[in-house]
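Chemist: Pasting the structures in now, so scroll down.
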Structure I
Amino acid sequence: MVKLYLFLLMFLLPLLMFGQSGNVTGRVVANGTAVPYASIGLQGTSLGTTASDKGIFEIMSVPAGSYRLRVSAVGFAPFEKHIEVQSGQATQIEVVLEQSQASIKEVVVTGTMRETFLLESPVAVEVYTPKYFQKNPTPALFEALELVNGVQPQINCNVCGTGDIHINGMEGAYTMVLIDGMPVVSALSTVYGLSGIPNSLVERVEVVKGPASTLYGSEAVAGLINVITKSPLKAPRIAADVFYTSHEELNADVGLSRQWERASTILSTNYFRMNNRRDVNNDNFTDTPLQHRISLFNKWSLARKDNRIMNLAARYYYEDRFGGEMQWSPAFRAGDSIYGESVYTRRYELLGAYQLPVKEKLLLSYSYNDHDQNSAYGTTLYKGRQKVLFGQLVWDKALGARHNLLLGSAYRYTFYDDNTPATQTTNASESVNKPVYTSLPGVFVQEEFKASSATTLLAGLRYDYNSDHGSILTPRFNMKWSPDKESTLRLSLGNGYRVVNLFTEDHAALTGARKVVIQNELKPERSYNASLNYQRYFNLSSGYLDLEATTFYTYFTNKIVADFLTDNNLIIYDNLSGHAISRGVAVDLDMAFTFPLHLNAGLTLMDVYQVEEQKGEGRSMKVPQLHAPKFSATFAATYKLPKYGLAIDYTGSIKGPMHLPVQELDFRPGKSPWFTLQNIQLTKTFAGGLEVYGGVKNIFDFMPENPLMRPFDPFDKNVAVDNPNNYTFDTEYNYAPLQGRRTFIGVRYNLAQPD
C-alpha cells in the first residue's frame, strides 16, 4: 500500500505543479530590432533563460505569483519589470532595451577626491571589482593585481618572497596604496603589508597612473591604488570563499554583515596558510616562503540626517613568514649555521570618516596604524616599529553649475624606530638609538571648471611642510574633452615628490646578503609628468568595444639609485647625478559580445632608464631600470554557458625581457627571457548563491632558473674556496614567482540581504 501511494504521488505531483504554474514568453528588442542572446531571469529564483538569436524567449513552469523580471544584454541598460503569472496561462512581455555604455554609471572618488561618474572624471581612473579578480583567485590583493595592465607585482627576494607594486616600470616605493582614501599602507608596511590585504575586503579597486601628489602627498609619484572596502549596507549577509591548491595552500575568507535601522556593520576574516616546504629546483632553499597569516576587519556605518557620512573601521593583521634552507627551524633564527629569513609582523589599523553636521559639505577623514616587525635575515636581526597618525579635512563646494571648489588640509605624523643606522646617532663616540619623528602638515586647493558640455578643466596646488626637508609645492592640471558620448580625451600634467627612507621601503637594504653604503645625504625625489589618454566606446551590432590608449612621460630631476655592480658585497645608495625618465604607451580594451564571451586585454610598451653624469669626464651614461620590461601584456577571457550555469575563465600575463641585478662576471643572464604565466578556471553556479570553482595556475609550469647565487654557502664562509669570480650569496635576482604549475579547487557562497 505504501508503494502504491508513493507511485501515485510521483505520478500526480508533476500534474499538480503544472496546474499551478504558467509560462513567461516574450521578445527582446532595441530600436525596433531584435536583441539576441539576452539573459532573462526572475529575481529571487533560479528560473531564467537566454533569448534566441531573434530575441525570443520562454520560461516554462513558473509557479503562479508575483515576480520581478530582469533582462540584461551586452551594450544595453538592464531592464526590470513587475509581472504576474497566472496558473495555466502564458504571460507575454515585450522587452525594450536602451543602449548604454557599460561604465557610464560607475562612481569613482580617487582621481579628484570627490564622487563623480567615471566618464565625467577629468582624471583617467581604472576601476576593478572583485568579480574581475575572481577570474584567477588569489589569497591577497598583491597577487591579484597581476591582471592589471601596466601594474606589476614584483617579488624582490627569492627567499622571503617580499614584493612591491610597480606602475609603468617605476619601483614600488613610488606607488601609493590607500585604503578608503587613507594612506595606511606606506613606508615600513609596504614591504610586507601589501600581502595582508585580502580580496574579501574589496568592494572595488581604483587605479590612477601618474603623479597624484597634489591631492595625496608624498609617495604618489608613479600612481596610486585606492582599495575601497565593502560597504556594510551592500555587503551580503553571509559571504564565504575558500580554496585549496595542490601546493597545500589554504585560503579562507568569511564575512558577516548585519543591518539595523540606524546602523550597519560588516565583519570579515581572512586566513591563509602555506606550510609545504617545496624545493623543485634542488638548491636546498624553499621555492616559496611558508606563510601563516590572519586578518580581521570590522567596519561600521551609521545612518545620519541628510545622508551624512559616518564610517569607522578597524583591522588587525598578523603574519609568520619563513623562507630559507630546507632543514631550518626556529632554533636557528639569526644564527650562522643554517640560513633562514624569518619575519613576524603585527599590524593594527583604524580608519574612519565623519561628515560634519553643518550645511556645507565638510568631511573629516582619519587613520592610525601601528606596524611592528621582527625579522631575521640570516644573521641580521631587524626590528622595526612604525606608527602613523593621519587626519584630513576636505571642503567640497559647488559654485554654481560650472565650478566646483575643493579645499583641504592634512596632517601626517610618523614615529619610526628600528635597530639600523637609520635611527642611530653618535654621542661622545657612542652609538645611541634615536627614533625618528616626522610631521607633515599640508594644504591643497583644487578647482574643477566645466567650460562647456564637452570640456572640463581641473587645476590644483598643494603645499606641504616636511619637518626634515622644508617646503614642498606640487601643482597639477587636467583637461577632459568629450566631443561626443563615445569619445573622451584626457590630458594630465603633474608634479610628484617623495621622501626616501631606505630601511623602511627597500628590502634590499634589510636583507643580510649585502651591506648598505649611503654615499651622500639623500635628498627628496622630484618628478614631472605628462600623460594623454584617449577613450573610445564602440556600440557594435554584436556587442561593444571599449578602447583606451595612454601615452605617458615622467622626468625625475632627482632620484635615489642603488648600485649593485660596483661591489658584490655592497649596495651603494646615492642621489642621481643626472636625471631619470619613464616613458611609454599603454592600450587597454574591454570587449563583450551578444554571445556569452567577454574579453579584457592590455599591453604596455615602455622605456625606463636613468642618465648618470660621469663626474670629471664630461659625459653621461644611460642605465636601464631594473625589473622594467619594455613589453608587458595582460588578458582575461570569460565564456559562459548559461544553460548549464558554467563559466570558463582564461587569464594570463606576458612579460618581455627585463634587466636584472647581476654580479660582476655573473654566469646568469643580465636580462630575463620572454615568459608568460597563464591560468584557466571553471566555475559552476548553483541556485541560492553557491559557486564551486577549480582550475590550473601557471599552466606552462614556468619558473626562473638559478634564482640564488651560491645557495650552498649562504653565509659566505667559503668565498675564497674555488670561487675565481668572487661570487657571493645573493637573493635579489628575480623576475617571476618561484611557483610552478598547481591545481586549485574552491567554493564560494553569498547570502544576499533580505529586500
Structure II
Amino acid sequence: MTSVSKMDVNKCFPSSFRWSVKDQALLQICSFPVPSVSSEQILVKNECLVFAQMPKRISVSTHYHETGMGEKGDLARNVLDSSHLISVLKFCVAEGCFELGRSYHALIAKIGLDEDGFVGTSLIDMYAKCGDMDSAVALFNQMPHLDVASCNCLISGYASCGLFDEAFSFFMKFDSFGNKPNPYTYSTMLAICGTLSAIEEGKQLHAQVVKMQHLSETAVSNVLLTMYGKCGAMEDAESLFKRLLQRNLISWTAIINGLYKHEDFEKAMRLFCLMRENGIEPNEYTFTIALASCGSVKNLDNGRLLHALVIKRGMALGEFVGTAIIDMYCELGQMDDAEKQFKGMGTLASKVSWNALTKGLVHNEKANEALDAFSEMVRKDAVCDEFTFSIILKACASLPSFTSSQQIHARVVKANFDTNMHVGSSLIEAYTKCGSVEDAERVFSRISVPDVISWNSVIKACSQNTNPRRAISLFRGMIHKGFRPTGSTFLAVLSACSHSGKIQDGLEIFQSMVREFGILPEEAHYSCMVDLLGRSGQLEKALDFINNLPIEPTASIWTPLLAACRCHNNLQMAEFVAKHILALDPNAAPVYVTLSNMYAEARQLVDAENQRKLMKLKEVTKEPGCSWIEVKNKIHKFFSHDRTHPESAKIYNKLNQVMMQIKDKASTNANPLYAEDDSCLYHSEKLAVCFGLISLPAGKPVRVFKNLRVCTDCHMFMKFASMITERVIVLSDNYRFHHFNKGCCSCRDYW
C-alpha cells in the first residue's frame, strides 16, 4: 500500500484542526503516519475531522481487498462506531469537505458499516447536500431497507440542488417505498412550493398535512405560512395564522414578512405590535421587517420608537438591524439620522450598509453626496458589488455627470463587472443621460447575457439621442433574438418615431403592441402617439385619436397636441386644447405661456396680456429656465441673464465674440438671432455653452443640460456656434438630446 506523508495528511485540514484519539488510531490502522501532537490537541469533541485525503485512495481499497478485514478490520470496527462516522459525515456537509466524505465512504464500505441504516442514510445526506445527486440516488437504490429519513435526505438534496421537478416526482413515489411522508417531508415540499410560487401544489400539500394531522406541528404550520406569503396568498396565510393553536416567533415573523412582501405595511406593523403584546420578543429578522414596514408607511414617530427599542435590545449596531435603520431613515427622508446611524456602526458597517446609505442619498436627490460616500467607501477598501455600482451610476445619471460616469466605468472594468447585465444597464442609462450614445452602445456590446432591461436601455439611448433608425433596428433585433418587448420598449421606440417623423413605422409598431404582444397601451403610449401625429402636422388626426381613446384623456395626453398647435400655428385648436388641459390641471403654467406667446405672434396683444394676468390672479408660476454644465467634476448652474457666476465677465465677453462671428457668417440681419429684443440673447443655455467654451480643453465636446425645452433662437445659436468654434455641442432639454456639429443638429430641425 502506498504511504502518505505527514504533510499530505495535514493538507486536508484547516490550521485550527486538532487530532483526536480516534483519529490517530484510525491513521495507524490504515498505515498512515501519525502527526505529532501535544496533549492539548487531543480533543475528543473535534473527532468530526478525521480521515485524510489520500492521493491514491484506490491503494487503500486494494489493500483491504487483498488482505481481507483481518486484525486491522476488527480494530477499525472497534475504533469507528456508527455514531462517530455519522458525526464525521455531518461535518463534511457543514464544512463542504466533499472529498473527505468520499474518502470516508471508501473506508465505511471496506469495514462493512455501509449496511448500517443510520450510516447509509448519513452517506445519502452527505452526497445530496454536497450536490452529487447521482451518487446519492445510487446509494439510495442500494439501501437494503428504506426508511422515511433516507427518503427525506433525497428530497432535501433535490431541493437544495434546485431539482424541483425531480423532488416532486420522488415525492409522488413516496408510498412505493413503504413509507409515509412525515412532517419534515411536508416542510421540504412546502418550501419548494414557496420558492416556485406553486400555490395550487401548495394547497394540495396543505390538504394532505391536515389529513395526516401534521398541522399541529409548529414547524409545518410555519412553513405553510411562509409558502402562502411567498405565493402572495395572504388571505390563506391570515386564515391559517388565526387557526394556529401554537404560535412561536417564527410563526409571527412569517405572517409579518408575508404582509410586508404583499405591501400591506400598516397591517404588518399592527401584527408586530400584537406579537409583542402576546409576549413574543422579536429577533433581528423581525425587527428588520418592522423597520422596513415603518419606512414604507412614512411614519417617523413609530420609526424612532422602533429605533429606541432595538437600542434597548442591543441590536442597533448589528449589520442587519443597523442597515435596516439606515434604510428606514432614508425612506423617511431623514438623511442626517441615516448618516448618524451609519457612523455609529463604525467597523460593523458592511458593504450592505454602505449600499443602503448610498441608495438613500440618491433616492433623496443628493447625488453629489452619494458620490462622496462612494469615494469614502473606496478609500476604506469596502467591497463594491454589482448593487454598489448600479446605485452610484444612478447618481451619475441623475446629475448627469459624464466625467463621474467614466470614472465609475473604469472601476467597473477593474472589478470585472463590465459584462454584468445589471451594472451594464445602469452604465447605459448613465451614458444616455449624459448624451453619449456611442458609449452606451459600446457598453451594451460588452454585456455577456443582456436581458430585456439592457435592451430597453440601449433602445432608449438611441431614441433620446435622435438615432431613430438605430432604435427601430435594435427593437427588431431584440424580437428576433427571442426577447419579449415590454411597455417601456414600445415607449422608447414610439418616441424615436415621433421625434424623427416616421409616422408609418410608429403606427405599425403601436398596433403591434396589442395585436402581436398583447400589451395594453398606457397613458404614456397614447401621449406619444398624439405627439407622433401632431408633430407631423396631422392635428385633426391627433384630435380624432384622442376622442376615440378607450380611456378618459388626461392632461399629459392633451399636452403634446397643444405643443403641436404651437409649432404649426393653429391658434384656434390651441384654444380648444388649452381648455381641456386647464379643466384637468388649472395650474399648468406652460398652457398660459403657450397661449400668451401664440396670441402675441398673432398680434392679439390684449389676449396675450390677459393670459399673463390670469397667471398672476391664479398665482400660477412658470418654472424658471436653468442650464448646467460639468467642468472639472463640478456642476455650474446658469439662469437667464445670470451674472452671479465668478467667471461672468469672461462668459459674457465670449458670448459677444461668438455673436459677432455669427453675424459675419449670417447672410441677413433678418435672422431672429439679431432681433432688437435681447430677451433670448442671454438665455441660460447660451451662458452655459460659452462657459464650456472658455473652460474645457480645445476639441472637447461641450455638454449642457436644461430643465425646459430649448427655444428656436437658442437652437439656431447652437448650430452656428458649433460651426464657428469647431466644437461638438450636446444640449439636452426636457424632451431630448440635440447634437450640434458643423452647423447641423442631429434632430434635423424636426423637434
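Computed from the coordinates by the stated procedures, all read-outs in this text should not be read as laboratory data. What you see is a predicted model; the values in this text were computed from it and never measured. Cβ atoms are built from the backbone, for glycine too; each structure is taken alone.
Chemist: Can you tell which of I, II yields 4 when relative contact order in percent (Cα under 8 Å, 6 or more apart) is derived from it?
Modeler: II
Chemist: Same structure again: From I, II, which structure was semi-axes √(5λ) of the Cα gyration tensor in Å = 67, 32, 26 calculated on? Each step should come with its number before you reach the end.
Modeler: Numbers: I: 48, 32, 26; II: 67, 32, 26.
Clearly, the read-out refers to II.
Chemist: One of I, II was used to calculate distance in nm of label points 7 Å out along Cα→Cβ at positions 530 and 570, giving 3.9; which? Numbers along the way, then the final one.
Modeler: Numbers: I: 3.9; II: 1.3.
The correct label is I.
Chemist: Right, next: Comparing FRET efficiency 1/(1 + (r/R0)^6) of positions 562 and 698 (r between Cβ atoms, R0 = 41 Å, to 0.05) across I, II, which is largest?
Modeler: By FRET efficiency 1/(1 + (r/R0)^6) of positions 562 and 698 (r between Cβ atoms, R0 = 41 Å, to 0.05), the leading structure of I, II is I.
Chemist: Another one. If helix-only ellipticity at 222 nm (-39500 (n - 2.57) for each DSSP H run of 4 or more, over all residues; to 500) comes out at -20000 when worked out from the coordinates, which of I, II was used?
Modeler: Considering all the candidates, the number was obtained from II.
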